[in-house]
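Visitor: In the part that follows, the structures are each spelled out as structure tokens.
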Structure I
Amino acid sequence: MVQLTARDTAPRTAFALEQSGLHPLLARLFAARGIRNADDLDDNLARLLPPSQLKGSEAAAQLLADALQQGLRLCVVADYDCDGATACAVALRGLAMLGARTEQLHYVVPDRAVHGYGLTPTIVDLAQAQCQPQVLITVDNGIASHAGVARAKALGMQVLVTDHHLPALVDGAVLLPDADVIVNPNQPECGFESKALAGVGVMFYVLLATRAELRARGVFDAASQPRLDALLDLVALGTVADVVKLDANNRRLVAQGLKRIRSGRMQPGVAALFHAAARRIERASAFDFGFALGPRINAAGRLADMTLGIECLLTDSPGRAQELAQQLDAINRERRTVEAGMREQAEAALEHLMPEGDPPPALVLFDPEFHEGVVGIVAGRLKDRLHRPTFVLALGSDGLLKGSGRSIPGFHLRDALDLVTKRHPDLLKRFGGHAMAAGCTLAEEDVDTFDAALQQVAREWLDAAALTRTLATDGPLPLQYFNAETVQTLDEVVWGQGFPAPVFCDEVDVVQQRLVGETHLKLRVRHGGPQGTLRDAIWFGHTDPLPDRVRLAYRLSVDEFQGQQRVQMVVEAAQ
């Protein structure tokens, strides 16, 4: 059951925004999302938070400027998701723009089944064998890599950690690795206002600081300095794909990246991914990053080798980019097949977990046939369907179970794992993550203990209200805005995590309903009362019929067929 609620809109604020020149509908939507004046919507690059606020950025700039001027070998240690891949591409492209020679720049990326997550000692040894780096730069990882940093230092490397994840806690105290420099907005005593900066955003800021340092050293002046904004298409892609909160600073980064893409200025790999996903570049949106491009890059890290994704973003050859994008597209189709099979297995397991149809307060699912690369996606799907914190576990190549979890509001998943570890000190071999997503490693014989321990925390932290899924809506959509122009206006806005895309809510009469593709409910509804207009609607992944009259929560979309545009409702929930 989904409870539909309406967002609270401040009428005076909406009126003031409209008077400043905003579209009336946008004024109402922005007011409901905490925007108080038009300045909050200014996405000019000059409004970005300054790099000087980011603790460690100036020290990182000095380290990198020295390395560039001394010709030291640099190796970027990437991560196997889209944020890590884009951060790696931004680092390598940015350092080259700042003067690094090709032979100075190298990168390694973990194989999740072989090396595990982050800067592990085995990854350090791999980097040493491949390129004998003098400086290691982590992107989107490293804040909890104590052993890996120690290994790199023992081999004589300097280590720069750039990350955005939460650091490890030991007995309630933050424990940081012994790196030469750490840049992370979530480390202690960092005054950077945007704690939601993605890994790719952190690396972009390090490059901005390095450019300023090189400018101060006289390497170039303001007129001749490289234009790092050429990297914003990658920054925007990684930021949205990592589902970080789109606060004002992140919205500016994403908005600037989208503007570049819509005007045709982007890396060849980004253009190739748009073509592979059959998305229109001139109408690029944050939705494309999250649901079209991001999954194709992530698929490489899940089922194959993230090197494919990184190389796609690094190549300057359009032909090579197209070839790699097609490979990523094929891997993503394979990922969908694997995911569908795992979801069927998980659904069968759920029948045993909840014979009465009522799920427990938290879910832990394991099957020996589960694929390690897709556990996070399946956990997210089950969390969305059942509105419960969910962990899905798969058997890793080292014989241990690798779990990926997704959570609901009110249940901080990383903190929950920390509490589980305090109560059962030897249960989890490793864990880490965020409030809404986390990972862990444990022995197969400990699954039941982990399940019971997580459920106990959920019983303590979650009440009936928290376990009821609610969907915040923007209320009814005025009939005059039900058109393609409104869809285009909405699509130009940067929506995402923490700044959700509009979901409207109206009572409608269901005139016709049928299944299409066996898994989607196609509807014809009357909107606007007994004499209202007939509208098309579709509910993806839903097969149960609806009553004759129902409240629909829906997004607006344009369905194009044979050159004709038709506005339709994309149903999110019904009540």
Structure II
Amino acid sequence: MKQLRMSAAALLLALAALGLSAAPASAADIPAAPEELELHAGADSSITIEWPAVPGATSYRIYRGTASGAEGTTPIATTDDTEYTDTGLSPTPIYFYQVTAVNAAGESARSDEDASKTPPPIGTGGNVPGVQVGNSLVFYCKDALRGGFDWFQTLTGWFPSVLGSSGADSPGDQVVDMAYAQEGTMTFNNVVVPTAGLYTVDWRYAFQGGLFPGVNNRQMGLRVNGQVITTTQSFPITGSFDVYQHSALQVQLRAGVNSIQQFAVSDHGLSRVDELIVTPATASSPSAPVNLRATPGAASVTLNWTGSASGAPTSYRVYRGTKSDGEVTTPVGTVSGTTTTFTDTGLQNGKLYFYFVDAVNAVGGSPNSNEVSATPAAAPTAPAAPTGLVATGANNAVGLTWNASAGATSYSILRGTTPGGESATPIATSATNSFTDTTVTNGTTYYYKVRAANSAGTSAASAEAHATPAATGGGLLLSQGRPATASSVENAGLVAANAVDGDGTTRWSSAFSDPQWIQVDLGASHAVNRVVLNWQNSYAAAFQLQTSADGLTWTTIYSTTAGPGGVQDLTVSGTGRYVRMYGTARHTQYGYSLFEFQVYGT
């Protein structure tokens, strides 16, 4: 008997036609609320809302208000995309937004609220000349042209904001906050130098963890006269928003007016930037190492990179962390300026590590290399010999099954016609823990052993098993060692796999209720002609044996309401990849319990 299946949408339509309604959808079927809304104000008085896709959602509803919590019950729009641009807005109010995810089961809860103003302010500044201090020009970041950022709800102005900082050197102790905005820029368009040449560009900055705990190196980009110099200038944590230090790189400037821009490369940019200091350089620091690569090993990671193209580094420094941009400020290793490899040892297998490398000479340090990550893992070992080998004779065939060996990627089948006489050359290999030998002759007894293998080597041979194929032979044992699942288990030691492991002392046991089932995946469709059920004392008084091609729609091939327990050797006829015992009435107050669930066929 095959079950009739109908899609959820078709069922709803059919019920509607009859004037009925479906049962309420499970909360598990309704998608989760969208997370991490991002708002971007446009110069055309629009606001674009973006969010990550929600699994299972088919559309999204956007709600808007002009006061917190006042988005109302009617969405302003519905979209199947993960962004929406709200146009025709006023420049006066703050707009508040929430988004929900929708599918056939219903509408999610609302996202967290986010807010923005529109349009973005027009950037000003960037043209104030530098102050001559010795042979350096000092530019105060509060005077820079700031742009590329969104309104920040908790602040009153355009972000990055100008903030007060007691550790600042700029007039009025004013600094710029570049954090929380991935597209932020801070530009000085009036950097005037008398001669072309190499200059040191030095940023005075400060930050502590803030809302980005574990980020120890905030990286920023540097653009000079429209050309990107680097996107990996390192700004190690200073530990306080009012304790300042310097990060400097060297660049070529032209005689006369130049433009120098610091730009964000992530949402965790610098929290406090005080000054830009431009000084003629007397010697060259190294360029950045490039093409950093990481190869994991056992409790180790080996790094390789391409050395600096200029600046003659005297050494390379290796930095490590356990999250992106979380590399600690003290290097875990230093190698000579002619070495471009380093092996980091003493690591924890299975743990993810992040790295970057910089170069240094007597003048200073380079930008960082690219960041890489790797997870060390224990070196593989050869698998153990397979256990539980069973040989079953059939007509012109012998079926073999065995217990899988941990870590094995293939198995070699050895055969002979006398005890212990298996050839050293395998007759075949198998990627699974079963094999059917069809190159046999009825009436001849064949002896078998199996070896397991992986990239590390080959195991010893299993114990020997033998069988004699015959025209009157029964079906092959198809179920042993195959994946098994169940509707429930009594405890963690009585799992479904115990019923197909070939061990008559282990068992599966279900919860103490009806109905319950256990099923085995044969790996491919087979004709099934025999099922052996070896029951423990808690057996099924009523049950069905069923087959399925997909594990969803089942056909009953045996049924009883008077099961005797013990060992039931049942002749059946069916076809399928999946076979299950479906129990509907227990003989005892306990669950259903099987020592072995054996399926035979061809």
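Visitor: To which of I, II does the computed value 67, 38, 18 (semi-axes √(5λ) of the Cα gyration tensor in Å) belong?
Guide: Numbers: I: 39, 31, 22; II: 67, 38, 18.
Going through each structure in turn, the value belongs to II.
Visitor: I've got another one for you. Quick one: mean count of other Cβ atoms within 10 Å over residues 412-419 came out at 16.5 when computed from one of I, II, so which one is it? Can you show the working numbers first?
Guide: Numbers: I: 21.0; II: 16.5.
Going through each structure in turn, the value belongs to II.
Visitor: Work out distance in nm of label points 7 Å out along Cα→Cβ at positions 124 and 372 for each of structures I, II, then name the structure with the largest result.
Guide: On the way: I: 2.1; II: 4.9.
Answer by largest value of distance in nm of label points 7 Å out along Cα→Cβ at positions 124 and 372: II.
Visitor: Here mean count of other Cβ atoms within 10 Å over residues 252-259 has been calculated and equals 15.4, so which of I, II was it run on? Before the final figure, lay out each step's value.
Guide: Numbers: I: 23.9; II: 15.4.
Only structure II yields this read-out.
Visitor: Can you say which of I, II returns 18.5 when mean count of other Cβ atoms within 10 Å over residues 300-307 is computed? It would help to have the intermediate numbers written out before the result.
Guide: Working: I: 21.9; II: 18.5.
Label of the source structure: II.
Visitor: With distance in nm of label points 7 Å out along Cα→Cβ at positions 116 and 420 coming out at 1.7, pick the structure among I, II it was computed from.
Guide: On the way: I: 1.7; II: 8.1.
Here the read-out was taken from I.
Visitor: Here is a follow-up. Can you say which of I, II returns -500 when helix-only ellipticity at 222 nm (-39500 (n - 2.57) for each DSSP H run of 4 or more, over all residues; to 500) is computed? Let's see the in-between values first.
Guide: Numbers: I: -12000; II: -500.
Among I, II, the structure yielding -500 for helix-only ellipticity at 222 nm (-39500 (n - 2.57) for each DSSP H run of 4 or more, over all residues; to 500) is II.
Visitor: Any idea which of I, II comes out highest on relative contact order in percent (Cα under 8 Å, 6 or more apart)?
Guide: On the way: I: 12; II: 8.
By relative contact order in percent (Cα under 8 Å, 6 or more apart), the leading structure of I, II is I.
Read-outs: derived from the displayed coordinates by stated rules, not from any lab. None of the values given here were measured: they were computed from a predicted structure. Cβ atoms are built from the backbone, for glycine too; each structure is taken alone.
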